[in-house]
Structures are given as C-alpha cells and as structure tokens.
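Once you scroll down, you'll see the structures, which are given as structure tokens.
Please treat every number below as a calculation from the coordinates, not as lab data. Quick caveat, the model's predicted, so the values are computed rather than measured. Cβ atoms are built from the backbone, for glycine too; each structure is taken alone.
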Structure I
Amino acid sequence: MSGSYYYLIARNNDMSRIESFLWASVVSSIHEFLIELPEVASINDLITTPVAGSTIGEAMYEFGRYFRCAKNKKLLTHKIMSVIMDPVALVNDWIWHGINTGFFEQGRCYSSPLQGEFNIFSGISSMYRDNTSRFKTGFDVGFHGKLYPLPDYGQESNIARFFGNTVMTELGLEAIVTDTSIDSVRFFAKTVWAAYHRQNITRALAGDSVGYSVLAGLASAFEHTQYKTDEFEDWIGAVHVLGPSTELALL
C-alpha cells in the first residue's frame, strides 16, 4: 500500500507511468537502505513495493479519474468513490486549487458507462474446515471493479490498434466476517500496461449491437489472501511482475 501511494503522488503530479514507477522504486530503496538501518535490505520489499505498488496505484488512479469524469460525477456516491480510490488527487486539488480539473479540461478526461463494470455484493458464506470437520457461517461482503480506459471500447466501431497506454485495470476486495472476527480477506489488483486491441462491433437488423472485442497485452498483478480463524492464522501475498494477458468479449 505504501508503494501504491508513492506511485499515486507521482502520477497525480503529471508524471508518466514509467516515471511514477521509478519514483516508487527510488523512495522504496531509500526506505530500505537508509531508514530501516538496523535491518538488512529486503529483496522482497524492493520488488513488491514498486511493482505491486505501481499495479495498485495505476488502478486507483484510473478508477479515481473515472469517477471524477463520470456523467453522474456530482452524485455523493461518485464523490466518495473518487476520494476512496484516489485521495492524493483530492489533496492536490486542495493545495493547488483544481490542478486535476485543469488536466481533465485539456482532454485527458473521458468515460462512458461501457468502460466501467462495478459490483458491490454481500451475502452469507458457509466455510468448511478440514482440521475440525465442521462448517462455519459468516457474512460475505466485497467490491469488484473493472475499467477499460480506451476510446470507443464496447461501442460500434472497427478497431485494430496497439495501445501503449493503460488499457485495463481491475480491483477486488472481499471479506468474510463471522460472529467473532474477520475470518478471511482477499485483495486483488491487475493492470494491463499495453495491449493490441481488435474490436469489431456493428448494429444488427434487430437494433442490438453484435461483434467482439479482443485484448492481448502485458500485465502486472498483485494478490493478497489472509486468514484468521479459531483454528489457524496465515497469509500469502503474490506479485505477478509482468506477463501476458488476454481477454475476449462477445456481444
């Protein structure tokens, strides 16, 4: 999370993705080598902080921008979501008197309902424990969002183009709460940094849109899962540094 805010500070001050990643790497190295002097510099931290931080930070940046640009941006829910996703932008606006709004007016702000997919969910979950051979019931609550900051995504068009900017971001958070504690938490973030986009969507005779959209590019991701139950406590964090990502949508 500290890496994501290192990245957000740079990104909200008009730095590119590479510059923001380098900024997060430098600040992380300073922390490891100069601030945590009694400890040996952690290789895990030197990789996780800038890579996972940039992955999460770019997703937060794009989600925050989406809610600030949306058609219903003046709604309280959209204002709250924009602050939760990117609080650094709020601080910048307060200090520099609307600098982010100025960026948006320069054509850097666009959004359509087809570019975003957001779900807030809740329900009841029943978990089975092997070591106790019994079920445990809890309250399941979470959020999942997917964003495609691409012009004309999902709209009627014929596109065959390589995009060097961010083409997809994803954020997910899920928690299971029991009567005694938070049983488990899962957090997921993914950013597709660049991709080839092939899209062919037309209007059918019945009036519906038909076609397909394909993305194939390079992505980074981070996943954190944590358990705290009556029987055991454990967590695992996985950083996917860089790898292929493909997605097909059919209409």
Structure II
Amino acid sequence: MRRAAILVYGVVSYLAFVGSFTALALFGWNLGIVRGIDAPPRGSLVIDLALLAVFGVSHSVLARPAAKRVVTAMIPEPAERSTYVLVASASLALLVWQWRAQPEVVWHVSTPAVRYAIWALSGAFSALIVVSTFLTSHFDLFGLRHVWLAFQGRPYTPVPFVERWVYTRVRHPMMVGVLGWLWLTPDMTVGHLVFSAGMTAYIFIGVVYEERGLARSLGAPYEEYRRRVRAFIPFRPIRK
C-alpha cells in the first residue's frame, strides 16, 4: 500500500507539473487559458518580483543536498524528487494566477512576416525544452522513475551521463530553449520584460550550482565534457 501511495503521489506531482508548465507557456504567449502575461489585473511590480523570488528561492533551496536531507527525513526518499516537482508546479501556478500586468510597450513588431517568424522561432525553442528532457531522462528528471522503481521494490540508480544530439553542441539545451521562449516575442511589455529578466537571472545563477553538482556527482567525464562543449552557445566540439 505504501509503495502504491508513493507511485500515485509521483504521478500526481508529474501531472501537476505538466499542467503548470502548459499554463506558463500559454501565459508567456498571452494565450493563457487562465490569463496572459499582459492581461488584467494590473498592479505593483513588487508583487511580480515577489512571485519570481518565490519560484527562484523554492526551486533553488530544495535542490540543495541539505534541503534534500531535511525533506527525506519527513517523507520517503523515493518521493523527494516528486516533492521538488510539486513545489515547482505550485510556485509556477501561483505566478500565473497572481501576476500583475504591466502592459506598457517596450517594443512592438508590426510586420506580419516578421511576427510569424518570431512566433515560429519561439515555438521551436519551446519544443527544444521538451525534447531536451527526453534526451537525458524525462521520467527521472520529473521523479516518475524514482517512484516506479520504489513501487517495484528496486533501489534507485542514477541515470548515466550520455551525450546525445544537441547535448553535443551545448551543455544546457533546455535552458537555451527557455531563454528563447522568454525573449522571442513580437510584443514586449514592461511586465514581460521583468518576467524575462527575472527568469534569465535565475537560469544563469541556477546553472552555476547545477554545474557544481554535476561535477561532484559525475567527476572527470563531466569535467572533460565541460572543456569541450559550451554552456549555451553552440559550436563544433573539439575532438581529440
């Protein structure tokens, strides 16, 4: 029964993330089912900055080893990753729900062909986010593999590091996809600019900590990979 409960918890956490991620994508494109980033209500930038801080701090703190130890002292270890995913989902949902629009125009592209091109590129970068998760281990990343192994009574084993496709060109293609989605818009408003700048700052700070963790866990193979492949800008890897 305990194993089944952990599995259900993991599946619910995963579905919560899928829902919040979809809502966030539509929110950024002003196509949101709940609302768009420039849709009413309007309000103070302080609220928006606080919402970004809630996401950034919670997402970063729970990723630290010390926080993981605290969490696993209260819940079964296989559910730790799902808890991380669930908290991230809740913070994203809160951001979409409580965001205060700042619709003053920073830039506006009026030429239809250019607008379509920008939207197409934005869609391509968004697809890169999703594809990148499957090039590593989508189900491990979002906690499903952890709870499935626990349900089967098998110990968790880390997914080995493997270079695939875009990972041979950039170390963080998922983050490249997020950056493209954040900034490629034909209609940039003050609110959208604050959102994009805040998320961009979080990405660059988060990548620093992620790289340290990967270097500790993977050791020499990752250090060698980091010497050959840039973090964000594609280039032809140096083959020895």
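Overview of results
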| read-out | value |
| --- | --- |
| Origin of the derived value 17.7 (mean projected area of the Cα convex hull in nm²; candidates I, II) | I |
| Entry that produces 14 once relative contact order in percent (Cα under 8 Å, 6 or more apart) is calculated, selected from I, II | I |
| Which entry (I, II) yields the derived value 130 for volume of the Cα convex hull per residue in Å³, for residues 141-196 alone | II |
| Per distance in nm of label points 7 Å out along Cα→Cβ at positions 45 and 221, the highest-valued of structures I, II | II |
| Origin of the value 0.55, where FRET efficiency 1/(1 + (r/R0)^6) of positions 157 and 173 (r between Cβ atoms, R0 = 25 Å, to 0.05) was derived from one of I, II | II |
| Among I, II, structure where helix-only ellipticity at 222 nm (-39500 (n - 2.57) for each DSSP H run of 4 or more, over all residues; to 500) as derived comes to -9500 | I |
